[in-house]
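Laboratory data are not the source of any read-out in this text; all were calculated from the coordinates shown. These numbers come from a predicted model, not from an experiment. Cβ atoms are built from the backbone, for glycine too; each structure is taken alone.
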Structure 1
Amino acid sequence: MSPPTTATATRMPNDRFWEHKTLDELDGEEWEALCDGCGRCCLLKIEDEDSGQLFYTNVVCEHYDNDHSRCRHYRDRSLLVPDCIKVTPEVARTQNWLPDTCAYRLLAEGKALYDWHPLISGNPDSVRAAGISVRDKVISERYVHPDELPEHLAHWLDEVDN
């Protein structure tokens, strides 16, 4: 499969497939079109050992391409980063690390896509215009020591109005 891009969304049929298919019923092209390209899943996260609460940082995977808002090595990402989890319908239904704005998570929870999602807006840049994208808000993990992650909590994620 090719890397998910918001450009993929503009090639999709106008039948609003996500409204009448379950995540398990989507074909590969439809699945990839659901990705809005926000990059939030590429952010490094910290889990509080006591509470289990998850915190996002502004530190992004070293393979994230900030200029194009996607993984540089999408096809090989799991080989290059063994911790990189492929989003599947099961992951969307069970994992709390997916952002609450994620189309996969929203649909798994029976919720509608936001108006800024490219499949709704028809505009591949609407994710960035809505302030949802991590583009230009992150630093590569190549420049941050793992012990410094707590100093890089992404408080701006809490400020975004969905």
Structure 2
Amino acid sequence: MAKNEAKKVEKKPGNVPENAPPGLFINAQYLKDLSFENPNPLDAYKTATEKPNIKVDVNTVVKKLPDKAFEVTLDIKTEAKNKDKVAFIAEISYAGIFTLNKIPEDQEKPFLLIEAPRMLFPFARNVLAETTRDGGYPPLMLNPIDFAALYQKQMAAQQQNQKKN
């Protein structure tokens, strides 16, 4: 009897399967940094009926690696306040190693700043929700983020800055 052996594909950065279609390949994903500050934990129980004001900042950082591979880090910082008192601050950096396969150079940036963070976001959101829940608050369930709109806004701001200079 002949053995059917599955071909092992290495997950190292820059490696894509033979005859792979053009696209973005995830080689790895991981929690890079996590911080949760709970300066007034007893207030969470006193003001449980009040909905805190939550500020969310999102940033994406891309770092070039060898062989068409990139580390993309999704940074999310949240700050919840009840009136003027900080309820909690939660920060997460969730990253992935991505390889671009047969992507034209002029299209690399949108793939790395739109598609890669879109793939990372559900995992970062889950970690953030569990962290806030473990901190004694209801899970913070962030709404989906439109990374394409953020990218377009960033490109428009860059173009405007270039016109000024």
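Comparison across structures 1, 2 (criterion: FRET efficiency 1/(1 + (r/R0)^6) of positions 83 and 147 (r between Cβ atoms, R0 = 35 Å, to 0.05)) gives the highest value for 1. When semi-axes √(5λ) of the Cα gyration tensor in Å, for residues 19-66 alone is calculated, the result is 40, 13, 11; to which of the structures 1, 2 does this value belong? Source structure for this number: 2. Identify the structure, out of 1, 2, from whose coordinates FRET efficiency 1/(1 + (r/R0)^6) of positions 51 and 123 (r between Cβ atoms, R0 = 41 Å, to 0.05) was calculated to give 0.95. Matching structure: 2. Highest-scoring entry among 1, 2, by distance in nm of label points 7 Å out along Cα→Cβ at positions 43 and 99, is 2. Here the criterion is distance in nm of label points 7 Å out along Cα→Cβ at positions 91 and 107, and among 1, 2 the highest value is seen for 2. Computing helix-only ellipticity at 222 nm (-39500 (n - 2.57) for each DSSP H run of 4 or more, over all residues; to 500) across structures 1, 2 gives -8000 for structure 2.
Where is relative contact order in percent (Cα under 8 Å, 6 or more apart) largest, in which of 1, 2? Largest value of relative contact order in percent (Cα under 8 Å, 6 or more apart): 1.
Here semi-axes √(5λ) of the Cα gyration tensor in Å was calculated and came to 25, 17, 16; which of the structures 1, 2 was it taken from? Going label by label, the one that fits is 1.
Supply the structure label, taken from 1, 2, corresponding to distance in nm of label points 7 Å out along Cα→Cβ at positions 115 and 139 with the calculated value 2.9. The read-out comes from structure 2. When distance in nm of label points 7 Å out along Cα→Cβ at positions 75 and 131 is calculated for each of structures 1, 2, structure 1 gives the greatest result.
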